[in-house]
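Below, each structure is written out as structure tokens.
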Structure 1
Amino acid sequence: MALLNPPQTLPHAIRVVVEAIHSSKDPQSPEDLARLLFPASAELVSGDKRLTTISMAKVLGFVGTDPAVGSLSITERGQNAIKNAKSKGWESILRDATLEVAPAELSFQRHGESDDAWTMGSRDFLRAVTWFLAQSAYGPEYTWNRVQYLQQDQFGGDREDWPIMNDTRYGAFRRWILATGLASEWPNGLRPIPINAVRDTLPMISIRSSSRDFIQELSRLLPFLWGGTYREGLLRRIGSDPDPDVVASGIDSGVAITLLALEAEGAIYLEDLADATRKLVLCPSAQGKITVSHVGVNK
């Protein structure tokens, strides 16, 4: 089972599932819990979004099943999620879980893998995230029509090669990428601007570093960004970076916009020391280029 398939999963409801199992005094089967938490007039059927949401809590390692009786149980990761929910927030917890159940490197070229092996766990979602965050943050907001056009241009006409195969999967992707703080929602669609995700990683980054070192640290923690292992896998498949800002400045346009937003919040500060080398140029596609030599984190 994969995060984007079945596509009916409700990622925001995973928190409800984990908290219910954690607080339950009596063993609950997936069917019993689904009826309790998500009452509906319709009978439970295969692929029901109530059941798939519980299954995704298992895929991400928050929940396990007692093989003897089939009842659900909380795992160590689920216990930690409950413990850290107030300090980290579920958006960050879900994002961390998608990375923890994924391989260190992600291939964008199938070499005879079965569908299950190709999409297992969070692989399908992280391929889609990696591709989406590689796109330019400028221009129209991203809807299925724009996503479809760009994938055809970059991967060719075989939809089996696309990270997001159809509009149904796009709907699932949209729910998951917003639930994990890896994109920004605008009035007419999404933009690849991962403000929440980058903000959450700041406590794990050096207090002050050169701008290039900052991006390197950021891509180690969020490997779907430029410089990360997942992005490298994408570039091996499509040949060149689709965001022109990367070519011009060495930083995603979405990350550049994120840094400017975080500076405005007071979360970070940006410096441009005259004698520094290897500077980043933020937003070269926009008017008024901004050069940055160092990034500091206000902790």
Structure 2
Amino acid sequence: MGVEDQAFDWSQGTVFPDVFALPSIGSDGTVQGTPTTHGVVAITQTCDAARSEYLQVCRIERGLSRAEADNAAKGKITRFVPLPNLGDNAFADLSTIATVSREWLTDKRFVRGVTKTVEQRQLRQGIGRRFSRVPLPDEVTEWLRPFQEKAKRQAGHPRRELHWAFGRIQQIRIASSSGWAGPTYSLAITFIMNDEVLPQFTGEDMPDCPETLRRWIVGKTLTQLESRLRELSDEEGRPLQGERLTDKIHRYYLWAALGETLLGLCRNPGGGTQHILDAECHFASADEFTLRDLWDSEQLDLDHLSDASPQCT
């Protein structure tokens, strides 16, 4: 197979298992070989991989602990992106990348690291996320820290509070109506929910929060709010069969209360509060969140607001 024929079979996620080193520049300025024991994977966009003279590839990691692999598979470690076709513990390591000649790769054996559409999408998004996370201002990062710590400490553990609630959230977006130049910020944080989780009132006037529920919410903990939501929802957070309008209204305002309580962790004195003029909390379904909303906001990556530890970069 010629160079061109071989290249047309390549795509983002193509694995070259017989490439055992990549060039890198060491601390003394010399070019040296970085071992790639399990081969490399192409991270170049698919069309470019088939046509460009050079490809970007990164090493493959297979030595993560079970806990690290689980977190990486869930997108919690941006350094690693899953390669499911190679097994549960195979990841593209985006910390070690090199540019190599396409011609040099043509005599190398290759296999697919991803095959399904959802796997290909996850790989694209993982690569993009690694290099395009918004650098939030330090004042905003510090203000969000209590929220971040609560989410990281609780949401990833099935027996802890908020694990169920965070499992119903697709994405968290953050925007500042005053921009990111500072020194003060007006924030809007939007929780984009899984399908059918957030009650919809299409064609109906948005009902007011019932007074009895309003009084009940006052002073309730996150655990209590989540527990009540679970009572009114199925395990996936969707409405129970035959849901009454009263329960639908309650679910809506309980989600709102949960979000406000989370942001309330950040509104305590100190922690950069003087830089945050105000902060609003919103909930939306993926259908409701518009393209304009997307353009005007950034994905809030709670796992990477602070310096990460070496195994979680």
Structure 3
Amino acid sequence: MDDQAAGLRKLLGQVPDLHAVGLFGNDAVLTARATAALADSLARRGTALWVLDELPPPTNVAAQFGIHPHAHLSHLAEGIVMPADALQGITSGAQLLSVQGGARPLAEVAESGWQAFMHGMDALPTRPEWLLIHADIGCGEHSLALMAETRILITQDRKSALTDSYGLLKAAEQNRPARDWQVLMMNAGNADDARHAFDNLASTARRFLNLDLRLLGIVPKDARLEQAARQMRPLLEIAPHCAAALAIRRLADTLFEQIGDKAFQWHDFWQKMWLFSRHATHMPATQGMQTRWDERPW
């Protein structure tokens, strides 16, 4: 019976089919590089994905690929541009959409405009299976990455970085708690030291925030990461067998396996985004949008 019900939901288009992941980090450049590498690695698995990029250049994901977004999600929602003009390819199977400023610009879109936008999104011939939302922590409660139940904290095994990471966790949980926080340790000089640093962060988060962090992976310090950034090309393209590339492939596999059923229905996600934007900017939602932005889909 469960299989029959699942099949019926799929036939009716009611199966949650969009995985949203928020990526957070205090070091903007490091977080952008990690997000770019993860997006490329997931896309090379055959996964269609979009990166929603909240940061401006030069610390955004777009800069990692040498592109300059010329349209914003709000322009798409207002009908100023078409999806083909707003979305920019960053690697095979992955596209980028600027959401600079997080919720603030979206909250200004009228409900009628957003409804028309959602109908347009429903009509897209192909949809991504994943959204990676690159958070601008300067957006605070306005960051769209707070919509994601799966969140990745990108940090390093330095005392100052770990202190800042704890502060980021605390602020994000105060704005909107999440069930699944995973930690990506970047630029590790020694895997044992990185794991020890994670253990300390996890212990502190468990004690004071009641959070159970999981270690997503450890990426070793590798000069090829810097080289990829300078050349504005994917790491897995210029050095597919270097230590950092192999580690990123493994963590992409891990994320793919662990994400499980944490997914949105496509239409619901965009509806919740507008409601979230109105809520975050303290603007009232109108009666047409009945779903609460913070209702969990699972």
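The table for this structure:
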| quantity | calculated |
| --- | --- |
| Comparison of 1, 2, 3 - label where distance in nm of label points 7 Å out along Cα→Cβ at positions 184 and 240 is highest | 2 |
| Origin of the derived value 28, 16, 12 (semi-axes √(5λ) of the Cα gyration tensor in Å, for residues 120-215 alone; candidates 1, 2, 3) | 3 |
| Among 1, 2, 3, which structure scores highest (criterion: Kirkwood radius over Cα pairs in Å) | 2 |
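Readers should treat all values here as calculations from the given coordinates under stated rules, not as data from a laboratory. Remember, it's a predicted structure, so these values are computed and weren't measured experimentally. Cβ atoms are built from the backbone, for glycine too; each structure is taken alone.
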